[in-house]
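Visitor: Next up, some structures in structure tokens.
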Structure P
Amino acid sequence: MTIFGLHKTSPMKFLPSLLCALIFMISANGQSYTKKDTLRGSVTPERAWWDLSYYHLNIEVDIENQAVKGSNTIQYKVLQANQRMQLDLQPPMTISKVIQEGQELSYSRDGNAYYIELIKKQQPSDINELVVYFGGKPRIAPNPPWDSGMVWKKDDQGKPFVSSVSWGAGSSQWWPLKDHMYDEVDSLAFSINVPRDLVAVGNGRLLKIDKGKNKTRTFHWYVSNPINNYGISFNIANYADFSETYQGEKGSLTCSYYVLEQNLDKAKEHFKQVPLMLEAFEYWFGPYPFYEDSYKLVEVPYPGMEHQSAITYGNNFQNGWKGKDRSQSGYGDKFDFIIVHESGHEWFANNITFKDIADIWIHESFTTYSEGLYVEYHYGKEAGDGYQISKRNKIMNDRPMIGNYGVNDIAYSGDNYPKGSTVLHMLRQIVNDDVKWRSILRGLNEKFYHKTVTSRMIEDYIAAQAGLKLDHFWDQYLRTNEIPVFEYHFFDQTLSYRWTNAIQDFDMPLKIKLNGQEKWVYPKTSWQKMPFEADKIDLQVDRNFYVPSFFINPK
């Protein structure tokens, strides 16, 4: 998901196969999970033995009956011998048959998981292929993109306006695949058959359009880079399109725009923001990660989503979020929130992708943080700082940002957005070197280019590049929902201070102003002392730190 809800902070909240056999499990925060959650969210033995290489997803979309049918050709590499493969498809969609080398295979079903019994002996290092035929009426999205599924709408001219959204619940809502984020397919061919008077937009580049039977035509798209499951989407409407070329860090980038025909003039003006976004994000994060597949904005009948190389857009060609500065910083209405936020996900979500949704903070914290970096690039450091700081009033501290592994934990905290970006902004202060900080952000996108990652991989990389020991920092802000308090007192020309409400041995450095002078102090969870010759003190924590302070009167 891409957009967090609006919340007020409570003052109190501030201060392997055996698992698959379980009917449910109870997490540390009391959340219950079903066997279905485990089958979806874990790397089961029936998934682990094969590595995805290629999909050819070939679908026919029946708009009148709100149905989808077709086939998925799956190419894979055998990592270890096994004759049982798990694929995923959620009801009411069903698999009708599976073919490998001309032989129809048998299969069984356990909830959303289909177990394919392979006849051909699966030898390690072999590259094999099978074709899965499927169809049905996919789940309709109750509240896209947050609660996902299919969107069957009509535009203001009464023409079909259709989208697929797969966030959280997964792409297996409408097509059969290996529906786990740890294994991204290396490339994707995507053929979409629709009525002849409509346009179908998929990910990647358009290769050709074929005329079909019964007044239809098929749009053939191709993605040459690895792509995560929920990033795969199709959109159908009476689209008009236009394009431009952006001269970026890797050369010429094709930028294409698909909008409702009646919105073409508005889009040509409003989408002038795209080059501004690309300029800012290439500066901070490095080259756009998918030059080979182009960049697209596609108008849709819901707010928007980070579908790779086909960002979906539904913010009505206005700045802010639905015309408002949701940051309340004075800068959130100077750019289109959806263009900037969803495009930021091309670097953090689509280029660098979590292996498990428990690490959703990697996607949402960095992308929410990218909004402030956009502001800083175009309006200056003070404006960028103000934008980042303004996010704090939405922090809830309701649960840790890292969730529970192996269970597709989609009930994650909204704090992954405002708190995560706030923590990254604070970490920048601790690094205390803007050149180094920018090199870390760019280095992340180079080191983990087109890779799936864990939180630990990101944590360790940042710590190593910063030359800092950050174990306690990450554990405090990612794995607890407690916010450390800076507690201090002044007596007999001695300033004493410590961290409270923190994990054992928490030791984050802190920038303060002491009687108007900027200083760094190094609190621990035990009292630290610093001589300070003054009759009284005026102490203020630097505004870029998300740290409450508490003065204790020693008398």
Structure Q
Amino acid sequence: MNRYFAPVLAGLLLLAGCAQGLHRQADEGPQVLIVDTPAPPESPLYGLMVGEIAAQRGDYQVGLERYYAAARAERDPRLAERATHFGLYTDDHALALDAARLWRELAPENRLVVRIIANLELRLGNVEGGLAELRAFLAGEPELGEAFAQLTALLVRLPDKAVALEVAGRLTADYPTQAEAHFAHGAVARHAARLGLAESEMAEAVRLRPDWVQARANLAQVQVALGHHDAALETLSAGVEAVPESRDLRLAYARLLMNRGRVHDARAQFKAVSEANPGDPDILYALALLSLETRQFDEAESYFLELEKGNGRGDDARFFLGRLEAQRENFDAALAWYEKVAGGEYVDEAMIQVAAVLARQGRLGEALERVRELRDIKPQLRVRLLLVEGELLADADRENDAMSLYDAALAETPDSDDLLYARAMLAERLDRLDLLEQDLRTLIERDPANASALNALGYTLADRTSRFDEALELIRRAFEIRPEDAAIIDSLGWVHYRLGDREAALNYLRDAYARSQDPEIAAHLGEVLWVTGDQARAREIFEEALRVHPDNEVLRRAVDRFAP
């Protein structure tokens, strides 16, 4: 109980009882004596108790009114402070402002109340009054960096974003060489979805303070949101040079490099962070995945084995150790690791991969039996397991059985986009281009922004028919939706090649290969390089891709045609 109330609780209860008046009536006789005593003036303590109880029940308006009245009567800054805080939870900003002004009058040395008054002035639409308070606050602060951080928190919470932007801009004009002022303006602009302004203000903050990690990280985030990926990479690269010990900057740089397909560069940055933070499981995990992706199997294995012995990532490590051994074609070892996955993000996928490994060992019957058992045990994975079963059948050259499976599944679940897309891809393998086009167009009708379906149909028309103009239109639509997708960029290159525009084709294919060293992209780029006269570079591309993907059918056909 609040310390104002405890000593007088009994008296308050007595006062509450006496407020009803005193009624006395004789038992007998015609005379009736009634004495009415007027209720005494309400005690300030009683008002405080009413206000506190109301506030505890969520009625902050009553709390504001009662505490403000008591603060005026008692001239107590603690009561005025309490009233002000209740007022911040109400819509009665005018009365809250009165309480805050009383608080400042009673405690003029308190700096917090200045920001609160400014906040309330701005919420009431008094821009000049609020701005004057904030300028006074800044003038009295010896550490402007911290002061602007506090103002940033205040301004981004204002409901009127236009007011917040105006105030932030005017304060920044007062302090043009203060990096924190520009950062505050940029943060408010970002909160108001004014990303162009946010970028320019964050950039100025970084220019004024090149070693400011928070400013660089925020600038890079805004640049990515604007699609300025190269600028974001430069921001983070320069930051890593300026503050090489910053774990956060280096990790942000590594993640952006990875997202841009520069896995080797990303891996170098993760290694630098790992060396500075030995044993960090998240960094080890990222390094392990990057090493696996770049086929540095021994290094990946050492990272995963270290994770497998620790806490938190053990099951994930076991799953990827299984995948690693499967890539090495050590199938018994792969099965052993997959069977050890007992939980975590990949527990279901581990069970599915057991079936895939069995199939690769030539044990297709056992693999199919495993998948069908899982379908009974885990009905929530039904569609995923039907897709796996179809892939196992198709990979075993039983495409017709896979098609029958998809047909039956779609008869039962006609709205499954995943099953429809899988049947379309299988139809291409069976030279049933009519079915492929039918299924992909159904997907596009359901979702005109389905970039995968648009790209698949466009690429097939470019590769397997002479409907090049139609193909180009479909692929362009996919590119507008996912302009960073290497597969779609490859399709753009391929359709331009088929249209006879070899220069455009090379530009797109080089871009696609820089983003992803996919064997089919390598096959396309190698072919176009070859026919445009750069056979030396084409051979390099073919040889690089064959070292990693020696069994890829599309790549092998291109090599056999051009560089046997």
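Visitor: Using the calculated result 13.8 for Kirkwood radius over Cα pairs in Å, for residues 155-234 alone, pick out the matching structure from P, Q. Could you put the intermediate results ahead of the total?
Guide: Working: P: 13.8; Q: 12.3.
Traced to structure P.
Visitor: Which structure, out of P, Q, was percent of Cα pairs over 25 Å apart, for residues 203-386 alone derived from, given a value of 48?
Guide: Q
Visitor: With distance in nm of label points 7 Å out along Cα→Cβ at positions 51 and 443 as the yardstick, tell me which of P, Q scores highest. It would help to have the intermediate numbers written out before the result.
Guide: Working: P: 2.7; Q: 6.5.
For this comparison of distance in nm of label points 7 Å out along Cα→Cβ at positions 51 and 443, the top structure is Q.
Visitor: Out of P, Q, which has the highest value for Kirkwood radius over Cα pairs in Å?
Guide: Numbers: P: 25.1; Q: 30.4.
Of structures P, Q, the maximum of Kirkwood radius over Cα pairs in Å occurs in Q.
Visitor: State the single structure among P, Q that was used to calculate helix-only ellipticity at 222 nm (-39500 (n - 2.57) for each DSSP H run of 4 or more, over all residues; to 500), giving -23500. Walk me through the numbers before you get to the answer.
Guide: Details: P: -6500; Q: -23500.
Going through each structure in turn, the value belongs to Q.
Visitor: Where does the value 0.10 come from, among P, Q, when FRET efficiency 1/(1 + (r/R0)^6) of positions 91 and 411 (r between Cβ atoms, R0 = 41 Å, to 0.05) is the thing being computed?
Guide: On the way: P: 1.00; Q: 0.10.
Label of the originating structure: Q.
Each value in this text was obtained by applying a stated rule to the coordinates, not by laboratory testing. Since we're looking at a predicted model, the values are computed, not measured. Cβ atoms are built from the backbone, for glycine too; each structure is taken alone.
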